[in-house]
1. Thinking of P, Q, which structure, once helix-only ellipticity at 222 nm (-39500 (n - 2.57) for each DSSP H run of 4 or more, over all residues; to 500) is computed, gives back -12500?
2. Output the label of whichever structure in P, Q has the greatest value of distance in nm of label points 7 Å out along Cα→Cβ at positions 20 and 36.
3. With FRET efficiency 1/(1 + (r/R0)^6) of positions 52 and 132 (r between Cβ atoms, R0 = 35 Å, to 0.05) derived from the coordinates and found to be 0.80, which of P, Q does the value describe?
4. Consider the structures P, Q: one of them gives 29, 22, 16 for semi-axes √(5λ) of the Cα gyration tensor in Å, for residues 4-155 alone as calculated from the coordinates. Say which.
5. Assign the value 1.1, calculated as distance in nm of label points 7 Å out along Cα→Cβ at positions 68 and 92, to the correct structure from P, Q.
6. Could you figure out which one of P, Q the value 4.6 for distance in nm of label points 7 Å out along Cα→Cβ at positions 60 and 244 was computed from?
7. So if we calculate mean count of other Cβ atoms within 10 Å over residues 108-115 for every structure here (P, Q), which label has the highest result?
Structure P
Amino acid sequence: MSALLLSGREAADALLATLKPKVKKLDPKLVVVQVGDDPASASYIRQKFRSCEAVGMRSEHRHLKEDVSLEELMKNVEELNADPDVTGFIVQVPLPAHLQPHVPEIIRVIDPKKDVDGFGAYNLGKMFLSKEFEHLPPATPGGIVALLEHYNISVEGKHVVVVGRSNTVGKPIAVMLLNRNATVTVCHRHTKDLGAVTRQADILITAVGKEKLITADMVKEGVVVIDVGMNKTKDGKLCGDVEFESVSKKASAITPVPGGVGPMTVASLIRNCVRAKERQIER
């Protein structure tokens, strides 16, 4: 079997193309707050700004010093909340060690109308109501759903196994798929005999951050695999949670790492900013 490669770059380009005329009409603005100089964060932020340029969206980079105080960071958040010209903004994580314990309270302070990362309790809570209330879902789950839709992979009636239960990926994607009539099983580090569960999956989504966690003997023939993991090998190359070479021989479709879910996360963030502007105008 030759698996279909689910190119996130191709799907992201298609999604961004649909957003471009809306951006021209609505003129939204995205602000990214970065604290310090984490190389991975800097790379993600560059991708976000490239996507902003691709659709003609205004953007701003607030780059704060590594040792910025919590008080100063919160002041920036409040300024962005109050600025009517700012449609949406994110505080890029991970934050430096002295701020990391404060991430929940930082997220709480972000105005839900401008929470384009979709991490706040208000936007997460709305997702539980129905598909129609997924106005600002977390960017990665939103991107996964858009990727499946781009390749016409229906989840209705399918058994989806999600490996990982984070608030940013695992839990919200499980809810979004339930909203689309999938049967969903969520696994985590305490799951007994992980392989016995993953072998039942019609669609397998893994978001753990552990290299080669999922091997060929843990999947069934014809499975669709969405690999959200982003890990570095000993030689510095990027890889996912799935042992790609062997698993791709059994899968009907699979995402590459890099180039799979990553571009869709960024495109989904841009879409959230457009949606935020639409809803702000409605109000």
Structure Q
Amino acid sequence: MQYLIWRTVIALAGRLPLRVSYALATVAGLAGYYLWPRGRRAMLGNYRRVLPAAPLSERRAVARRSLVNYCRYLVDFARFPALAPDELVAAVSGEASFRALDGALATGRGAVIVCMHFGNWDLGAGAAAARGYRLAVVAETFADPRLDDLVAGARRRLGMEVIKLESAGPSLFRALRGGGLLALLIDRPVPGKGVKVEFFGEEVEVPEGPARLALRTGARVVATAFPRVDAGRPEVLTLTEFIEPPSNAEGWTTESLTRAIMAAHEGFIRAYPDQWYMFREMWPAKRSPGRNRG
């Protein structure tokens, strides 16, 4: 079913004017909000922590916009392979960030680009590849191999190397050699398998891979986000925070580096809360011992 839906999105996005595709994405996002109770509950729970002072009506509005923005991202993703490299570059502003990235890569140890499901990360990655950066992205494998080939193929046509999370291994280290970029997503809760850090004032457990890899290789860490700047257009702004080594003698640990990464993304989300696409509970639910868990 997912494969057929995605094929339909690609067919429509390739034939319809962008404004019409975005209008359909708006309808799909609003329908998803009202027809997907599990996702709606998760989003409202997440936004209760992100926007603690906001009334429920505002959190609901932000959650609706988040789903709409995600559907617009899907429209953009379906259209990207048809774009020329110069069009990709023009769609992503942030010259200062790219100049800073060049400076960070001067050591030859590469950079770990840490993103979240936020804004349009694939457009940012495609623009980086179009600028000539050697970029590898780590991606999970879809259960349907046809869908997996479709999505991975689109990213490869944008100039990215796709490394599967399930069999990454030495490929991650090779991607950083000689000043390469390796992009990973960190907002995937992994209870019992990651590192616990504070995020919006509460503890979460997220993958330790980005921090551990950077510490082992000496690669620079860059927390990055690409928020959309106009609801009716695909262009994005580049937000970056280059996480500098601390001045104390002890240096980074996996936990402290992950904490710094999450703090940077917390700032990005505060600025653009409706462009964070987290449709499952980010924070573990706190239940009393006698409460029904069903």
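Just so it is clear, none of the values below were taken in a lab; they were calculated from the coordinates. In this text, all values refer to a predicted model and were calculated from it rather than measured experimentally. Cβ atoms are built from the backbone, for glycine too; each structure is taken alone.
1. Working: P: -12500; Q: -15500.
Attributed to the structure labelled P.
2. On the way: P: 3.8; Q: 2.5.
Comparing P, Q by distance in nm of label points 7 Å out along Cα→Cβ at positions 20 and 36, the maximum is at P.
3. Numbers: P: 0.80; Q: 0.25.
Working through the options, I get structure P.
4. Working: P: 27, 18, 17; Q: 29, 22, 16.
It traces back to Q.
5. Working: P: 1.1; Q: 2.6.
This value belongs to structure P.
6. Working: P: 3.8; Q: 4.6.
It was calculated from structure Q.
7. Values: P: 18.6; Q: 23.4.
Top value of mean count of other Cβ atoms within 10 Å over residues 108-115 goes to structure Q.
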